[in-house]
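Pasting the structures in now, so scroll down.
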Structure I
Amino acid sequence: MVDLKMENGQVLLEVRGWSRVLTLKHRLQFPYVAVRDIHRAGPDLVRRLGRGLRLMGINLPGVLTAGTFHHRRHYSFWDVRNPSRAVVVELAGERYFQLVVEVENPDATIREMRSALRALSWNT
């Protein structure tokens, strides 16, 4: 699971617990302008992962997906145990095309991030 928040025009993703070891990451940071969208992960997302290449991390279907994956010339970062609590952050112009991560409260996270993105875009 991760903590996902916006601070000072940056998207901060803090990886928690054992996921730090499994993903080989403890923190990711992106400028807010790189965020194209944030939404709930659909049920077909994990099935699509099976067609990609795991670079660093672990994929135990139905149990845990964590790490960096490569699919169709794009990198994605995953940290998901419970797909019903997963969100997808789509990025542009960054190393990762998307972040697929489990958060404590997906709906609240999406609302907060969209609100912060709207507020930041009004100020630019």
Structure II
Amino acid sequence: MLEFQELDRHVTYLEQLQGHGDGPVVLINKFTVPPDQLERAIEVWAHDAAFMQRQPGFTSTQLHRGAAGSSTLINVAVWQSAAALRNAFIKPEFQARLGRYPDGTITSPHLFTKVAVPGICDG
């Protein structure tokens, strides 16, 4: 069973999904997977990603694996808004998929927005 673990103890993922901003958000989702279950977790993630790709407001996604044999995965997904992601995330069809992850898998989703830093990056 998939276990949720917050990245920020002050603001939960569900609170972030209720955000009122209309701009794009980046979902960073860290998965900590038992090493012997890594391939299964990637398979399940691929099915989830295919579902999300068909949802309104989805822009892109990319899965990353920790180097040197790490069994940590990072998903980076871009959505047009927190509301669009929320609408996809709360669908019963997606919620039912969460039970397919291997036992011992921990997920830590968190939403981010761009930050402008003069001379370094655009907001």
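What follows draws every value from the coordinates through simple rules; no lab data is involved. Everything numeric here is computed off the predicted structure, so don't read it as measured data. Cβ atoms are built from the backbone, for glycine too; each structure is taken alone.
Can you rank I, II by relative contact order in percent (Cα under 8 Å, 6 or more apart) and just name the one with the largest value? Walk me through the numbers before you get to the answer.
Values: I: 25; II: 45.
Looking at the calculated values, the largest one is II.
2, 12, 23, 26, 21, 11, 4, 1, 0 is what came out when P(r) over Cα pairs in 5 Å bins from 0, in percent was calculated for one structure; which of I, II is it? Write out the running numbers ahead of the final one.
On the way: I: 2, 12, 23, 26, 21, 11, 4, 1, 0; II: 2, 10, 20, 24, 21, 13, 7, 3, 1, 0.
Computing P(r) over Cα pairs in 5 Å bins from 0, in percent on every structure in I, II gives 2, 12, 23, 26, 21, 11, 4, 1, 0 only for I.
Calculating distance in nm of label points 7 Å out along Cα→Cβ at positions 68 and 92 for structures I, II picks out II as the one with the greatest value.
Out of I, II, which one gives -8000 for helix-only ellipticity at 222 nm (-39500 (n - 2.57) for each DSSP H run of 4 or more, over all residues; to 500) as computed from the coordinates? This value belongs to structure II.
Identify which of structures I, II gives the largest calculated value of mean count of other Cβ atoms within 10 Å over residues 60-67. Could you put the intermediate results ahead of the total?
Numbers: I: 16.0; II: 12.5.
When mean count of other Cβ atoms within 10 Å over residues 60-67 is computed for each of I, II, structure I gives the biggest number.
Of structures I, II, the largest value of distance in nm of label points 7 Å out along Cα→Cβ at positions 4 and 100 belongs to II.
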